[in-house]
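Chemist: Please go over the structures that come below.
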Structure I
Amino acid sequence: MPVTNVWEILSFDKIAHFFVFAVLCFLFILGFSKQYTFLFFRFYAVPLAIGLSIGYGLIIEIGQTFIPDRGLEPLDILANTIGVFAGWFVFYVIYKI
């Protein structure tokens, strides 16, 4: 099993991924839940926002494999995913409690 340094996991890059995807998911949920044109989006705001945010993160990471000197980083995917659920939690705390 490879040894991972704690500072590699908590680097600025991973923290930025976390916050960007938290904001992305929060705004997706907010936008879907506040609109009235497409009731499907309003009714399924949370699962759609989580799925779209995680899917976007995966597409970005997979797309980096086609760029020279870039690659797919599993820790970036993890930071993105944790950020998505943090954005959902923040939305829940602000609007549901």
Structure II
Amino acid sequence: MGLVLNAIGNIFSWVITLYCWVIFISAILHLARADPHSQLMDILNRLTYPAYLFIKRFVKTEFNGLEFAPLIIILVLQFINLTLVRFLLAFH
């Protein structure tokens, strides 16, 4: 049972880290004003927009023209990674 929980914890940690990188890259490209009609931006928007909408339902994320939704999402995901995933990895 411990190996299964360890494997699940590793998979969750990898997925969370990958999604954090997707959000980070999307935020950087938005700040750099990349072409919004490019295929890369379309893929990144499809991956990140649902998370942005979820956060925006609960928290005001725009202050002085800056969008803080990516930062909030990354912080929440890192908190989940440090608590729940590390808890699963403790069972080995």
Structure III
Amino acid sequence: MTEVKYYPLIDCDSEGTEKMPMFPVTESKSIMAQSELWLEELVPHHYRLYAKTKRPATAFSVRCPLCGKTMRCISRDINETKLGLYVCSSCTND
């Protein structure tokens, strides 16, 4: 079984629209307690965006944890805090 990874997100720009993942952690409770936004990697190279508060996923550009390129959103938000599913075109085409 694959271990679930969580990546806290930080701002890469002054507007707060460009997000970059930090180091991965495996403890969901710690990421939820310490981060406003994070990615969950349940399936390798597929990242679900989560937020503590209501936010539209379209408000952000999220970079890949592996290569740093901007990922694309391939699904809609599930609810107010479980946002879009992202994939990296560069990493999935290798």
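All of the numbers you see were taken from the coordinates with simple rules; none came from a lab. None of these values were measured; they are calculated from a predicted model. Cβ atoms are built from the backbone, for glycine too; each structure is taken alone.
Chemist: For structures I, II, III, calculate distance in nm of label points 7 Å out along Cα→Cβ at positions 43 and 75 and state which one comes out highest.
Modeler: Result for distance in nm of label points 7 Å out along Cα→Cβ at positions 43 and 75 over I, II, III: largest is I.
Chemist: Moving on. For relative contact order in percent (Cα under 8 Å, 6 or more apart), which of I, II, III scores largest?
Modeler: II
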